[in-house]
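Undergrad: Have a look at these structures, which come just after this line.
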Structure 1
Amino acid sequence: MSQRALIPRPLTAAAFAPFGDVLSVADAIPKSINYGHTMRYDTGAALSLDAQNGRPGISIFRATPLANPIKITLMERHPLSSQAFFPLSKHPFLVVVAPKGDLDPAKICTFLATPDQGVNYHPGVWHHYLLALNGISDFLVVDRLGDGENCDEVHLPEPLVVEIPQ
């Protein structure tokens, strides 16, 4: 059986809505604060971090790019919480997701995020771990800290392949 190729599409709020929220100033309404010296951009992201006595956590993850073409061999989900990622580096990154419920490899899709976009996965949404592109990249991560099983992993029966144009 041949490997299924995934073609990344641009990350937009409308296209990503079934999986979570896009974090970007482009989609937010600015509000002037701090006596006009700062603009605040509320993203409207729906955070969900308190299931089973969980608490919000802020971390920095450092991701190393995989070889191109990227082979997708597993997916994960966090049933108890949302998980938000915002790049701190000036590199794009790849977002690989599938809808909540039982993982259906045929429903896995990919998005290409620009360096000024982040994502917030809703609880239970399947996703691949961070896929940095073009260089080692840091991400600000907001997710759940606490007890309880909050990470399910599923290995795919056949790898999927994503070719990133250079």
Structure 2
Amino acid sequence: MLYFAYGSNMATARLQRRLSCIERIGVAVLPGHQLRFQVASTKDGSAKCDAHCTGVSSDHVLGVLFRLDPRAREILDHYEGVGVEYRAADVAVREPSGREVQALIYLGTNLNPGLRPYPWYLEHVLRGALENGLPDDYVNAIRAVVTIDDPDPQRAVQELSIYS
């Protein structure tokens, strides 16, 4: 099964912490969508990533294709908050070769465009973007996202400890 990660799961360390057996395929493009930080987390109250459908052909979300064991889907559904924060869908993404493939994606359902992400969450997204060599302008747009302080400073330590 192919999975298109476009937010914090682009960071291999984060995805490996959640799923033990993943294979990175490479960078892919989801046309007609924009990366937005607008999914309201019911776990911590901050904003998480969404691949917002615009239908505009020049808009696109960059992400990473991973091959997963289909049995991992249930675990990933749990982490992504399917039925509460996200819904699972199949989308056509373009590989660098131009070939289109179908992949699992999680699209936001619990939206609040006024929320902001915590710095540690943005760090996961940035690390994934840098690790996978996404273009500088895309990385800089992620860097420019305004964050809010997490009221639980210990959460940042725990979240970012996977990179030590």
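No value in this document is a laboratory result; all are computed from the given coordinates. Since the model is a prediction, treat every value here as computed from it, not as a measurement. Cβ atoms are built from the backbone, for glycine too; each structure is taken alone.
Undergrad: Comparing structures 1, 2 by distance in nm of label points 7 Å out along Cα→Cβ at positions 62 and 102, which one has the largest value?
TA: Top value of distance in nm of label points 7 Å out along Cα→Cβ at positions 62 and 102 goes to structure 1.
Undergrad: Suppose relative contact order in percent (Cα under 8 Å, 6 or more apart) works out to 30; of 1, 2, which structure was it derived from?
TA: 2
Undergrad: Kirkwood radius over Cα pairs in Å was computed and gave 15.9; which structure, 1, 2, did it come from?
TA: 2
Undergrad: Further question: Supply the structure label, taken from 1, 2, corresponding to helix-only ellipticity at 222 nm (-39500 (n - 2.57) for each DSSP H run of 4 or more, over all residues; to 500) with the calculated value -7500.
TA: This figure was derived from 2.
Undergrad: Match the computed value 0.30 of FRET efficiency 1/(1 + (r/R0)^6) of positions 54 and 78 (r between Cβ atoms, R0 = 25 Å, to 0.05) to one of the structures 1, 2, and report its label.
TA: 2
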